[in-house]
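Student: What follows is a set of structures for review.
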Structure P
């Protein structure tokens, strides 16, 4: 990913993450953008040069248009290297055309070449399309977070 593409990535990924967290009920809308910025700054403190982080444009073969992005981190701190997809987004007009499936297949090969023996990801429970995509690609649920709103009674 080029520096210009990285700027575009941040312009789309940060608001998308803020929206996902508000839709899921984890964050309130008034704080979501600030929190999302903070998360991205903490995870990518050196931008594109942040060690063990790999950011890719997802490119359409025919027209070479950028149709989305993928961000994966390889964990170097364990004997059995693992990788984790931190962001996978296909831009709205390109969805349901197989780009996410192809990107998953490609990133699996990339992280395997980097020595990873597993690839994980997080998906919000409301995102049934993504859940189905990942299940069809062979990903399995290994843990679950649950939340309940509470009030004083």
Structure Q
């Protein structure tokens, strides 16, 4: 969000920008972690495949290797599920940040409109004040004429 003022709204916008940057940094870190998890999952699958080919050659270890492969598969599945949840949470956080930015922009717009209306009201009040002063002067002239008329009568 572009910062165009140095007042409280400018500070609010600057704080919001820092907040959004932190969210983006977190999202990038989560995405990086998800990518690393994907690489780990790929490596786990490769290790599982290598273990399976070795199990044919090592018949006496077949049962222990099969159990290890099942555990690795479950771990890979859990990693994939965690990565999917992380991706969804990143998407949700990005949406919330966008919604928050929209709310701030709408608030700033409404406050700017309110400021304009207040300025307009001030101009109208000053004009009314001037007209009231003119009416007061006219009343003084009328009162003076009335007093002079009473003296003549």
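Only the coordinates and a few stated rules stand behind these numbers; no lab work does. Note that the structure is a prediction, hence the values are computed from the model and not measured. Cβ atoms are built from the backbone, for glycine too; each structure is taken alone.
Student: P, Q: which one has helix-only ellipticity at 222 nm (-39500 (n - 2.57) for each DSSP H run of 4 or more, over all residues; to 500), as calculated, at -35000?
Tutor: This value belongs to structure Q.
Student: Given structures P, Q, which gives the highest value for relative contact order in percent (Cα under 8 Å, 6 or more apart)?
Tutor: Ranking P, Q on relative contact order in percent (Cα under 8 Å, 6 or more apart), first place is Q.
Student: Name the one structure among P, Q that distance in nm of label points 7 Å out along Cα→Cβ at positions 59 and 83 of 1.8 was derived from.
Tutor: Computed on structure P.
Student: Here Rg and Dmax of the Cα atoms in Å has been calculated and equals 16.2, 60, so which of P, Q was it run on?
Tutor: P
Student: A value of 2.8 was computed for distance in nm of label points 7 Å out along Cα→Cβ at positions 123 and 139; which of P, Q is the source structure?
Tutor: This figure was derived from Q.
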